[in-house]
1. If distance in nm of label points 7 Å out along Cα→Cβ at positions 45 and 205 is calculated from each of P, Q, which structure is the one that comes out at 2.3?
2. Figure out for me which of the structures P, Q the number 4.5 belongs to, where mean projected area of the Cα convex hull in nm², for residues 165-228 alone was derived from the coordinates.
3. For structures P, Q, which has the highest computed value of percent of Cα pairs over 34 Å apart?
4. If you rank structures P, Q by relative contact order in percent (Cα under 8 Å, 6 or more apart), which sits at the top with the largest value?
5. Just checking, which of P, Q has the largest value of distance in nm of label points 7 Å out along Cα→Cβ at positions 21 and 149?
Structure P
């Protein structure tokens, strides 16, 4: 198995040394070519060594990870973000299916991130989640943001405003789109609720997460129901009725 070439970018020497030690011990397929402590060093190292993978600290003095990535029109490497700030990790990274690690590093999370990145590199499946993450950060209209949906055979990349609703199916989530298509994704509805709710979606039932923009009517009842623009009717749980009505009246 050929090794994956990598660079570590972090302004803290202790953090770089810890990551390097963990990679040597637990991820033997990674060949660390260089370490960098700031954006300028990182850019020069990337241009010189052309690594396949970059471990990139999010917050650094004199610029952050996104300042570095924006120097490429198309990011030519796989990225694993490293951050001490969970606020970065929950929605933006998950929305873009970007790999991230929280400090202090956990071995299992590191191994999983490296394994996923390695698979993408070896199978030439670079959808460039870093590029999508950058686009999402730049996008002011929340429903124009892109969502990466992992499939068995690859990935679908969709915009939030293309989604009608999501339906829970055990540990899977079925996405229904405006164009009539649907996709079954191997992640729970709870996972997508956390990242889509800030984009104008609402959990109306334990089984349904709905795009508020596509609701055309609310029918009264114990919990009631909503009718979507494609005439699909979905039941609303009584416990979620008040929250839904509040969001609809504020639109």
Structure Q
């Protein structure tokens, strides 16, 4: 299989076409952004760490019956995935108050929610990825009502699988972002990545932040936090 032309470059990854139809080649970058791209920087080794971490999580979910685009990791920073058409909805699942939710509700950070909260955001950089509801999604024609139901149920299933897995590693899954895409056959599957870039992970005992909040809030030792996540979930850097 050959890596061909670049199809898309995002904040954290580059997507390439391959010589095999229906398969894309993903390259993870060390670039880091926050606040819709207003804050930019680099985290040494982030591409390697996120490639390995996401590979572990996506493989776990596939074993648990959650279909996703991951095929295999092929180098320290690269992996092969199924080609999908990304649905322009960012799905955020929240278990504990943090970040923007704490501000919106006027609650202190770290409050356990009485039920799992699923939120939707319009995936549009120019608009700043605004918060949207079911009616907005229908008006914008982003997906059908039944498709949104599938996305929501899959997000909740992923949350339960991830929470159980991480709690055994003394980690709390505070919240996380998911993206879904449609295959050429029209099936909705999980896509993008699951990593400290897209999740909030806290140590179960100390509540230490082990995710991109260390970059957002200038807490320092960002790379060390990502390395700690990889270590706890049983990974090792390199192919």
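Any read-out appearing in this document is the output of simple, stated calculations on the displayed coordinates, not a laboratory observation. On a predicted model such as this, the values are computed, not experimentally measured, just so you know. Cβ atoms are built from the backbone, for glycine too; each structure is taken alone.
1. Numbers: P: 5.2; Q: 2.3.
Answer for the origin of the read-out: Q.
2. Numbers: P: 4.5; Q: 5.2.
Answer by label: P.
3. Comparing P, Q, the top value of percent of Cα pairs over 34 Å apart belongs to P.
4. Values: P: 11; Q: 20.
Greatest value across P, Q: structure Q.
5. Top value of distance in nm of label points 7 Å out along Cα→Cβ at positions 21 and 149, among P, Q, belongs to structure P.
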